[in-house]
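Participant: What follows is a set of structures to go through.
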Structure I
Amino acid sequence: MSTAQHKIGSGFGARSTADDVLAGVDLSGQLAIVTGGYSGIGLETTRALTSAGARVVVPARRPAVAREALAGLDEVEVDELDLGDLDSVRGFADRFLASGRPVDLVIDNAGIMACPETRVGPGWEAQFATNHLGHFALVNRLWPAIEPGGARVVSVSSRGHHFSGIRWDDVDWREGYDKWAAYGQAKTANVLFAVHLDRLGRDHGVRAFALHPGGILTPLQRHLPKEEMVANGWIDEEGNPIPQEGLKTPQQGAATQVWAATSPQLAGLGGVYLEDCDIAEPAPADGERTGVKDWATDPEQAARLWDLSAERTGVNAFTAGT
């Protein structure tokens, strides 16, 4: 089977920063929405986009914390959004649409990782519901603002998608919950979402990408016990990060999503998974966790997930009457 998953030779790499990929790029007059754009790589994404001239809307579960983190940045506005609460998603989308503004860039950056077994809504597994379903509902509800400008939608996945495909027989992990495999399923869903959104949106001028930002120590690790991070060699006994090959700074971690959202090198492309500021290659057969697994780019699974997500959230921008 042919695939578009091949490097294009962008000239950037694992050590490139968000500022590097935006050098010479003028985003004046453009509006971006960056979920979780006040912490970790999301904060660096917001900083880089505003430095290039964009206005950034940051939907945040903790608006007061977000405003404090973003203090001093021009052209930023904060609103409330809890991705695990579909009523909150609807509220944010309605408020934004009422402003009458088109969107140029959407970066679905917020997420949770490896949390204890948690249920939201009608008993949905929290990582799938927050990382995927919340963003699915958000983008579909914002479609009237996304379509007019031919926006790019960027779905921040992870190399963690290697941990699990979609468990079609038990998406909510009713049996045998495993926090890392559940995270993997949610990250696979992030890629499949971009695959099908791109398929649906390209005729409207909207393109979608998914990506692995890299290994970065950020507040995303907040659910992990200290002992686990010490055992993994991420921090020492005092809680200090341990420098190691392969880990990125937050500025480097933000680079691929900023590149995905803005690079002219991706013009005419979409529905692909990126890493290190380039299109990723297919995952090797030897099991090494690089590249993208075929279960995350399968168009049939992407369509199946879209239908499941539309049924659960009650919203589908591509079906009349929703």
Structure II
Amino acid sequence: MENSRNKLVKLVLDNNKSANHIDKPLNLIREIPDTDISVTWDISDGRVLNYDGQIMSDVSQEGTIVNLTANMELNELTLSYTFAVNVFPRNYKGDIQEAVQEYINSQDSEQKKIFLPENISGEKISYYKSASKIGKYIPIVAFIMCVAVFFLKDRDLKSEVKKRNIQLQSDYPEILSKILLYSNAGLSIKSSIERIVRQYEDEKKKNPKEYHYAYEELKMATVKMKSGVSEINAINQYGERCGLHNYIKLANIIEQNIRRGTGELSFALENELNRALVERKNTALKRGSEISTKLLGPMTVMLIVALVILMVPALMSINM
């Protein structure tokens, strides 16, 4: 770990020339390549740098000193290494579109309004709305398309979405238990997810008709992580794509563990697993009640038919 310090700092600086002038995102790695050393981070000023290494929007033009503490761990041994970086406003090199998008992404996604930046890197920004001649026809076309979609595909789509959500809800405790198992075995979150996906792929080869949305979305998350997306973003996107509260909650639990580097992941996952099993049991009981209600109609029809079969001959014999 002592010998890996220089390599760690070089990887963290990424595209920045030195620690004395940081104007591009840092690469806060989670493990040192070609070693078994895992790394968690503490940042002295989260208003200047976030845990993804991104430079925040309100950085002083004169630069701000931020202390980064790398907590390296290897075979139950830990070593903390602190070094300082001088952070300046982000250098976009004329890429205004990227700057505006990052400013928007930094805002709270749950608020009703999203504000656009008035200046980027000291340059004033103005906006305009492009006019379109076909704009007046858009409402008519949109109305026709909405009616067509409703009558042709809307019902089938709702049915498929319902089946997907039921399957996601059913697979959730299984995925949760596997992550908990591998985490207790000492694997990182990324390694655990990759192993779960490999097992799913092996089972899918044996039975190509097996298709589980939760595992397919998990496979997409591994692809994103391999392509350079951070673990936190990939896992958050996984929860958002699944669209159910359980998966979003799981993503939040994992994100908190990655950011803080705490050892409470197993405890949190175990509590969530117990809650998920109880919820799946209640869901099964609810679906059983729904099936019983659906069977009530056919049973009523059968009862009426039986009464008709019995009553008609009796009435005919009375009239004779």
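Participant: Assuming -9500 is helix-only ellipticity at 222 nm (-39500 (n - 2.57) for each DSSP H run of 4 or more, over all residues; to 500) as calculated from a single structure, say which of I, II it is.
Facilitator: Computing helix-only ellipticity at 222 nm (-39500 (n - 2.57) for each DSSP H run of 4 or more, over all residues; to 500) on every structure in I, II gives -9500 only for I.
Participant: Okay, next question. Quick check on the output: 23 is relative contact order in percent (Cα under 8 Å, 6 or more apart), derived from one of I, II. Which one produced it?
Facilitator: I
Participant: Quick one: Cα extents along the principal axes in Å came out at 50, 45, 43 when computed from one of I, II, so which one is it?
Facilitator: Corresponding structure: I.
Participant: Give the label, chosen from I, II, of the structure having the highest value of distance in nm of label points 7 Å out along Cα→Cβ at positions 36 and 308.
Facilitator: Max of distance in nm of label points 7 Å out along Cα→Cβ at positions 36 and 308: II.
Every number in this text was worked out from the coordinates using simple rules, so none of it is lab data. On a predicted model such as this, the values are computed, not experimentally measured, just so you know. Cβ atoms are built from the backbone, for glycine too; each structure is taken alone.
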